[in-house]
Structure 1
Amino acid sequence: MTMTRPLFADESTPSREIYLQLRGLIVSGMLAANERLPTVRQTAADLGVAPGTVAKAYKLLEQEGLVVSRTAAGTRVAESAAVLPQGVLKRVRELTDEALRAGSGLDDVVSVLRAQWSAQTEQPPTD
């Protein structure tokens with residue numbers, strides 16, 4: 001997906017900072033498809049900014065096709081913005097939690113995942 005960078009008179013506006021933070025969470029997969037964003041009012045209260053500032057950031061995300069806003073359903077991450085399916089992201093989060101609890105290192109976990117991936121994708125199909 002081609003992303004266009006919004007133009008701001010001041011590159012460090014609060015709405016731009018909110019937009020960039022949320023955009024990063026979405027495109028990295030940390031916010032999965034169909035996940036609901038907090039309401040504009042809640043986000044504004046949490047960040048100590050005016051609701052209009054948050055609304056502008058949400059509108060920019062919507063213009064990029066990263067979120068979909070509906071009156072009754074709120075603002076959700078768009079299906080098309082998903083890096084991975086929601087089920088895969090859920091399992092990655094669970095794996096991360098378990099690895100951290102066990103004291104496993106990131107490099108070890110990634111190495112095992114790569115080895116598992118290779119083993120499964122290089123096997124001839126079974127009938």
Structure 2
Amino acid sequence: MELHIDVPWILQVAELAGAADPAPDDYGVPVAAVACHRAELLDTPVYDGPYARAAALVHVLGRCRWLERSNLAVAAATGVMYLEASGHPVHPTRDHALSLRDLLRDPTCTTARITALLRGWPTEG
């Protein structure tokens with residue numbers, strides 16, 4: 001199943017996971033995240049599979065500042081909720097979340113590295 005989400009979906013996740021953050025500072029970031037996870041090159045998906053598409057969302061939302069204080073929490077929640085909606089529920093522990101935070105703060109962070117990290121998250125609670 002190839003799931004594509006939209007900006008209102010991301011804004012809803014931000015509302016749920018955003019720790020009462022005020023309105024986004026930059027609506028272009030969720031717009032870019034949506035475009036990124038849908039990207040195609042010569043009719044071939046750039047990010048193939050739910051983990052790679054979730055990682056593309058997490059990468060853009062987590063690396064680009066668009067919320068006052070909860071970018072990383074919203075990015076992580078978006079990845080988890082995207083995977084769940086795609087039929088691949090994950091149950092990250094606090095340590096998994098901290099590893100994602102550290103990766104997103106690393107200037108060498110890539111979508112491929114996030115994909116590998118997400119694939120390592122437990123699928124059972």
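Some notes on this structure:
- If distance in nm of label points 7 Å out along Cα→Cβ at positions 55 and 87 is computed and equals 2.1, the structure in 1, 2: 2
- At a computed 18.6 (mean count of other Cβ atoms within 10 Å over residues 15-22), which of 1, 2: 1
- Computed 0.40 for FRET efficiency 1/(1 + (r/R0)^6) of positions 23 and 95 (r between Cβ atoms, R0 = 30 Å, to 0.05) - originating structure among 1, 2: 2
- Computed 7.4 for mean projected area of the Cα convex hull in nm² - originating structure among 1, 2: 2
- A value of 4.0 for distance in nm of label points 7 Å out along Cα→Cβ at positions 47 and 111, calculated from one of 1, 2, originates in structure 1.
Here, each number is a calculation from the coordinates, and none is a lab measurement. Keep in mind the model is a prediction, meaning the values are calculated, not measured. Cβ atoms are built from the backbone, for glycine too; each structure is taken alone.
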